[in-house]
Structure P
């Protein structure tokens with residue numbers, strides 16, 4: 001897969017589209033690192049939908065773009081740092097799961113509003129006592145006639161306060177291995193008994209939530225696959241997440257450009273820049289190798305774990321060096337300055353406040369999608385046989 005040569009024409013098409021279709025106010029908010037709201041994401045997703053680009057990885061038969069992995073990679077890289085990211089849970093996760101495991105009625109009901117951004121999704125995986133060890137989840141779903149009755153708590157649920165639906169893992173059986181009793185349900189977030197409690201992260205913004213479910217009734221028709229098949233589906237979805245955008249190669253490139261602007265503040269700017277540029281280059285090459293293997297139908301093995309680790313660490317190192325280079329200009333962080341229309345003036349070059357917000361936001365990259373410690377365990381098992 002020669003991403004540098006084979007997709008030059010496609011890259012030019014994407015750049016022309018961004019120049020013409022991306023609203024100026026959204027471009028400015030992204031460039032300045034300002035907080036994006038639901039309406040910002042939805043507006044951009046609807047523009048992509050009108051072009052037929054809302055779901056790069058979906059087949060044409062289901063309304064997707066039908067792109068190759070290389071084209072999706074190019075698109076993500078060209079959009080990074082310029083346009084709002086496509087909210088991943090619906091298009092990149094729930095959609096592929098429904099296409100692979102859903103029945104025809106479920107596909108007809110849920111795929112069109114995902115494409116049109118008429119319904120947004122969140123992921124109900126982690127729990128207070130089940131994060132990296134996801135199989136330890138305790139949220140229960142008891143069958144009651146045509147419904148499941150769900151009780152439990154989900155945590156770190158990204159954008160649950162914006163979401164219309166949740167893709168949730170629940171326990172329907174305590175028999176056998178703990179992985180065998182897990183089932184996937186699609187939960188209407190307007191259902192009685194759902195409480196969404198905000199969790200503010202290091203940069204002061206509201207991104208994560210805790211979701212408490214108390215006697216929430218979910219139609220059995222909203223179960224994906226068979227009862228007890230949830231672990232298989234979850235592994236399939238996580239492979240999509242880790243082999244897709246979790247490395248954030250495109251954003252790393254934009255972050256690197258910001259670091260260049262501020263690098264004079266580093267003790268040895270040339271050495272620092274060379275080190276992170278090499279890290280980014282090797283991560284990009286490994287990502288392309290992974291995409292080539294996937295396109296050839298080969299087992300990715302531990303490659304997706306490797307890319308996830310290297311991508312998160314590279315992004316963290318770049319934002320750390322940027323904050324270090326900005327020095328005291330990065331310290332007076334203000335949430336108000338992170339909002340559109342805030343009255344707090346920018347401090348230092350290139351809106352240093354947004355750079356500090358980016359540094360803080362990147363801390364979670366080594367945790368999401370399976371912590372880096374867990375990914376190293378996966379690599380030790382698959383590569384070293386430990």
Structure Q
């Protein structure tokens with residue numbers, strides 16, 4: 001662990017060039033910011049809930065190292081990348097991330113939840129792209145390199161649901177494969193990051209419609225976060241969560257390393273992966289000491305059969321658009337909106353939220369005459 005603390009200067013990275021960066025390099029940067037941010041916040045929550053001095057010491061040391069990791073990754077974003085450009089990068093990342101997780105998910109219900117939210121994040125990418133053209137004169141297809149479709153998904157104005165309609169039945173820790181546990185931690189981190197970023201970006205723009213659009217989509221991301229965190233097993237112990245999260249960080253860094261094309265950033269992913277492996281081994285030892293459990297009881301052989309791969313998923317997304325765009329959640333299922341009961345709580349909630357108009361709808365009404373480019 002001591003080797004992970006270096007000169008403060010060495011914990012700040014040189015930023016990428018937003019004009020030439022591969023969009024999936026940007027996506028990996030944004031995903032790893034999310035992973036590290038969630039890990040640090042989780043360790044703060046654990047520290048507030050324990051009086052075990054050894055555990056507090058462990059959390060303090062590892063949390064400081066991961067805070068520096070977060071700094072190293074966050075500083076890769078250049079100063080001239082605007083919040084709208086980052087928002088487009090975040091939505092591209094989550095759309096293609098969610099498609100990858102869904103196609104590698106063994107739990108049918110969790111897969112359905114991923115597919116459901118994917119079409120909403122697709123619509124967020126579309127709305128932010130329209131706003132980017134209006135406010136900054138930019139073409140989102142240039143940022144995404146046309147690898148992710150920029151098309152309307154489930155309309156954002158139809159995504160406003162009553163909080164109780166975001167509740168989901170959870171999977172059981174002992175009954176799902178390790179990849180499912182990794183998928184869950186990864187998507188929770190990504191959706192949390194988007195929610196926090198959009199809330200903080202409201203103040204970045206003086207134009208009222210832009211501010212309102214960030215606020216509207218931030219609220220939907222809070223809904224997504226509620227859905228995903230509710231899917232996790234609430235009986236997971238703090239030590240189990242610590243071990244799984246450290247494994248998830250190493251897993252994500254290794255996935256990023258294997259897919260990265262930028263040599264300098266690929267080296268950073270490798271270095272941070274090695275640091276996370278040390279955190280993982282320390283967490284395993286801590287779980288064995290505090291809970292008296294062998295890590296094999298939780299992890300089995302600790303083999304995850306596939307990596308997270310950020311790549312175009314145009315065919316998969318088009319198939320979802322043709323079959324699932326009209327779904328909504330009800331009583332633990334996702335069903336066509338036409339089959340929902342008249343007293344579905346989200347009907348009146350949606351009407352209240354949209355009573356003075358939806359910023360996302362307004363953005364589409366004002367859309368520029370130039371057509372947003374779509375992937376070939």
Structure R
């Protein structure tokens with residue numbers, strides 16, 4: 001196809017790690033798909049040609065860890081507002097809903113909005129039901145709330161949207177139940193043919209217990225958390241069980257949030273060449289007020305930490321697309337879903353804050369320059 005495109009983005013720097021592209025190019029869209037990537041594409045019949053000089057044109061950003069069951073749970077934030085703010089064309093909800101309330105999440109939040117949402121289904125029947133400034137109760141503290149048959153059935157009935165099973169364990173979320181909720185989640189996931197995303201906060205259980213149980217393709221979120229539970233040793237080395245887990249094929253996801261990202265940990269891991277498979281915000285009702293804020297702020301922290309821009313883009317496009325087994329996302333390959341995020345790298349004095357309150361002074365940040373959804377420039381009446 002060489003003409004009749006619906007939209008052409010011209011003059012930008014195209015970064016598509018999945019296709020090995022990094023350089024000046026034009027991107028064309030037609031019928032909701034990426035139609036072509038190349039030089040001097042035909043303008044014949046194209047109603048929308050945009051000059052995006054100075055911008056990075058990336059595949060639509062994927063935030064692998066969000067909480068967007070807005071209005072249905074205390075933790076959730078509005079996904080449309082968030083997408084408009086952060087340029088995420090795909091949000092993956094990390095277990096906000098369980099089997100008992102996923103139907104409402106689907107009908108009232110996921111289906112009506114323009115950006116796409118996929119979900120990890122929480123192993124706990126009510127999902128994350130008590131997460132706020134006023135009340136904080138871990139959904140895996142009571143094993144009576146874990147119903148594997150209900151979880152498996154809802155996952156299978158909603159296979160178009162549910163891409164995995166989520167479980168939160170640790171002293172704060174599963175208490176004396178330790179690793180038991182993870183074992184239930186894995187049993188459900190195996191029966192449904194899905195991966196698990198595991199949140200681990202303070203031990204117990206230990207990092208070793210968790211990593212030994214996770215399977216290839218499963219995701220450990222909050223992977224650069226500070227002590228306790230950090231993946232690095234006190235002298236800055238990568239822990240043996242963490243390196244072994246990567247060799248086994250476990251995905252490592254940032255999941256910044258309010259308490260799960262430390263600069264010292266990140267610096268140690270990056271110094272060892274241990275890059276995250278996915279950079280995600282863990283945005284929710286508290287972290288959206290800081291220190292995570294949104295996906296662009298989270299990505300900007302890794303810009304300051306010295307990750308190459310293409311590797312940062314990979315960790316919010318190709319990496320999470322592989323984690324959720326959606327190869328039609330996370331790339332600008334012709335024929336894939338026509339999503340793109342346009343970014344600029346802005347010179348700006350900014351102070352970044354981690355989950356411990358430690359700061360780093362940066363000189364650059366990512367800024368949103370535009371979004372393409374399903375092959376069309378996204379303009380829902382609100383300024384991006």
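We did not get these values from a lab; they are worked out from the coordinates using the rules stated. All of these numbers come straight from a predicted model, not from anything done at the bench. Cβ atoms are built from the backbone, for glycine too; each structure is taken alone.
Taking mean count of other Cβ atoms within 10 Å over residues 47-54 from the coordinates of each of P, Q, R, which one would give 10.5?
Going through each structure in turn, the value belongs to Q.
Check the numbers for relative contact order in percent (Cα under 8 Å, 6 or more apart) across P, Q, R and tell me which is largest. Could the numbers behind the result be given before it?
Values: P: 14; Q: 24; R: 19.
Going through P, Q, R one by one, relative contact order in percent (Cα under 8 Å, 6 or more apart) peaks for structure Q.
Taking helix-only ellipticity at 222 nm (-39500 (n - 2.57) for each DSSP H run of 4 or more, over all residues; to 500) from the coordinates of each of P, Q, R, which one would give -6000? Let's see the in-between values first.
Values: P: -14000; Q: -21000; R: -6000.
Label of the originating structure: R.
Of the structures P, Q, R, report the one carrying the highest value of distance in nm of label points 7 Å out along Cα→Cβ at positions 63 and 303.
On the way: P: 3.1; Q: 3.7; R: 1.7.
Largest calculated value belongs to Q.
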